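No lab work stands behind these numbers, since they all come straight from the coordinates. All values reported here derive from a predicted model rather than from experimental measurement. Cβ atoms are built from the backbone, for glycine too; each structure is taken alone.
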Structure 1
Amino acid sequence: MRVGVLTGGGDCPGLNAVIRALVRRGTQEYGYEFTGFRDGWRGPLEGDTIPLDVQAVRGILPRGGTILGTSRTNPLAGSAAIGGRSGPERIKENLAGLGVDALVTIGGEDTLGVATALHDQGIAVVGVPKTIDNDLGATDYTFGFDTAVNIAMEAIDRLHTTAESHHRALIVEVMGRHAGWIALHAGLAGGANVILIPEKPFSMDKVCEYVQHRFQTRYAPIVVVAEGARPAENDLALSDERLDSFGHVRLGGIGQQLAIEIEKRTGKEARCTVLGHIQRGGTPTAFDRVLASRFGINAIDAVRDGAFGTMVALRGTQIVRVPLAEATREVKLVPPERYAEVEFLFG
């Protein structure tokens, strides 16, 4: 059997660990051959490949990013059609021409959504969940999340001393379009005074009350905000209205808007730090290396078993298989009881 592998969407610590586990187990245990597709769905659309064997994956376990490259190419978009052939038809033809019998797709909501559609059209697909946002509902955790939280936590730890030295309010903007898992976990671990997440519109007046109270204790406040967080009064988070190929608005700017408002309303100096892509770069944590490796091992086992149209997922401490359609059915948001648990820590 020849197995194709691709990584789609944003890069994420742990992608290379999945690729390594897939190839090593598939080659050494089952005698499979592997073909890597470059740059997400662009690879199978254009037949752009690289060879994958045990030698190619040596030493990549601790590396961030992905040796296959990635993109946000959407083969279901009308622009993917060429010469009267739709995107899925082009992918089918290229897979057949390359002798690829099955495809392992490693990605988040958009990548796995495409995988679901291709499975419905007869392509043998197994999915692996990947997102630093931890917002895929069919799995308890995704790899990359732990690394992103640790990076954000370290930044918050360092900013505490600067905030106190200069008597400033410091705002830390982290990733999280619809779900505030990174903000919640990093803010809680880093001892933030205010955590703002997309699931709960916030009151600007209440934020300023927390900031003022923190200054009264002779300590400077740290505010952690997810990029998709919204104030109850109006919409400050959309810095532009450009869309990506999957129709998502590009977010950003809420942290700077908060700094301006806090300074205006409290008279205290405020500064914003946007962590941005720092959260998704660099070497993965031990947790993410292990989880990604387990996902890779179980994904190639699913290929062996012919369990196509499924995604591997973490449930408790076990790796299970769930339907791809379930994996992309809904975004996993932070439930109200989770952010209610930590409200007493603020101030």
Structure 2
Amino acid sequence: MKAVILAAGQGTRLRPVTLTMPKPLVPVANQPLIFYAINVLKNAGLTEIAIVINGLDSPIRTVLGDGSKLGVQLDYIVQREQLGLAHAVKLTQDFVGDEPFCVLLGDNIFQDKMVDLIRDFPASEAHVAVALIEVPDPSRFGIAEIENGKIKRVVEKPKEPPSNLAISGAYLFKSTIFEAIAQIQPSGRNEYEITDAIQKMIDLGHIVHPYTLKGWWIDAGKPDAIIQGNQLVLGDLPFTLPPDDKERVIGKCDISARVILGTNCQIIDSVIRGPAIIGDNVIVRNSYIGPYTALGDNVVIENSEIDASIVMQNCYIRNIPGRIDSSLIADNSQVEAADRVPTAHRFILAENSFVRL
């Protein structure tokens, strides 16, 4: 059984962060988003994985390589035009051949690792299995209608939802899905929709099994969802004692349990409240790092407070009045307050930036 991760999207809802990095490489708890999909597949025993990207020069290919460092074998398939999820799946036909296969979206994180669902699918009677999640607002999602333990119909953003079971970003297919994709037409937004392909499978008489996810699920398409995903992943960290390494914890510090410190860190006269994760070569001086915060490698935080945020690599934050809260700060950013009068705000911002003072 093989696996596919779809990662060719442009990530427009995450701009300006995704102007310089693909969305699947945005870090959550200091791990790129796509690592979570790879770990789900590897945990279920699937190690032959194709990643659909928008070009062979994609940074995803540069970062992941052949997958050997992750214990998997990676191939890359190019979707030059983003014509929908079903179109992306169709491009993988030569890779998967006649085998059953699993498809995950590269920007989704699942608390449920779906091991039994994935392992049991090849021997099941179903030609499709779809991971569903209960949602309070089903009119915003593709929704599955269930009858006698099977999916009877899928409806995209219905005004009168037949259930509260939304279609998440995890699918299992047998090779008959390619026959169904060949028979669907582009939607109103000129894309070949995976929901239309699944409905075609139902119309052709194939069994489509539902699977209700346990725990939380995040579609990390927007900054707020990335930050929420970071909180949920950090919230699942196991208990660890407060670090007291005198080479890394210096001066008068107060560090709680469930704080992970990277190598060559220096925490100086500061407070850190877990769950939190601190990358390598980080300096935190005279500062407060609140719960649900992730600091990437080579970050410097001085005389500042930050809470429930993601700070990526090579960032510098200094002398910020008040507290930085629920923020997403991309690689190589500098955030500092003027240390002389007159005080003023000075910004150099990318397209679609958001600033709140």
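Which structure, out of 1, 2, was Rg and Dmax of the Cα atoms in Å, for residues 28-131 alone calculated from, if the result is 13.8, 43? Of the options listed, only 1 reproduces it. With FRET efficiency 1/(1 + (r/R0)^6) of positions 44 and 84 (r between Cβ atoms, R0 = 30 Å, to 0.05) computed over the structures 1, 2, the top value is the one for 1, the highest of the group. Calculated for structures 1, 2, relative contact order in percent (Cα under 8 Å, 6 or more apart) is largest in 1.
Looking at FRET efficiency 1/(1 + (r/R0)^6) of positions 268 and 316 (r between Cβ atoms, R0 = 41 Å, to 0.05) for structures 1, 2, the greatest value goes to 2. -4500 is what came out when helix-only ellipticity at 222 nm (-39500 (n - 2.57) for each DSSP H run of 4 or more, over all residues; to 500) was calculated for one structure; which of 1, 2 is it? Going label by label, the one that fits is 2.
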